[in-house]
Structure P
Amino acid sequence: MEGLAMAKKETRFQADSLTSQGTIMTHVITDKTTGVQYLLAISPNMGSGLTVLVDADGKPLLNKVD
């Protein structure tokens, strides 16, 4: 878009860690707005899944993000 200043878009989610075992990759992702943490599991050619991480009481795990 010529002539228009493009504003930098803030990313809401932050990938905190990556683990790989065989062909399965797992990521812990944090929502920078709420601090809620999610687990993303990816298996090529099989699919993927996303779930919220919870503590022993069933409450979402929170990570304080700057």
Structure Q
Amino acid sequence: MTKFELILILTAILTTTWSGIVTTFAKKAVCKYKRQVAYYQKPDTQIKIAQHVIKHKFYETGQEAFK
């Protein structure tokens, strides 16, 4: 095996490993985001947000309810 073939094989292994790591982290981030969106879309959560906004009168000052 020549040096070029060895470098080529090592590069392929490194690339595959790196893409697997990036894919894993991206999948975890997407799942976390989907859980958060699902939480805020629940009717009970929407009611809590509306009550919070009305209680603290955010609608009068133009503040954001949740950042």
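List of remarks:
- Origin of the value -29000, where helix-only ellipticity at 222 nm (-39500 (n - 2.57) for each DSSP H run of 4 or more, over all residues; to 500) was derived from one of P, Q: Q
- When distance in nm of label points 7 Å out along Cα→Cβ at positions 15 and 39 is calculated for each of P, Q, the greatest value falls to Q.
- Of the structures P, Q, the one that 24.0, 74 was derived from, the read-out being Rg and Dmax of the Cα atoms in Å: Q
Computed from the coordinates by the stated procedures, all read-outs in this text should not be read as laboratory data. This structure is a prediction, so every number in the text was calculated from the model and none was measured. Cβ atoms are built from the backbone, for glycine too; each structure is taken alone.
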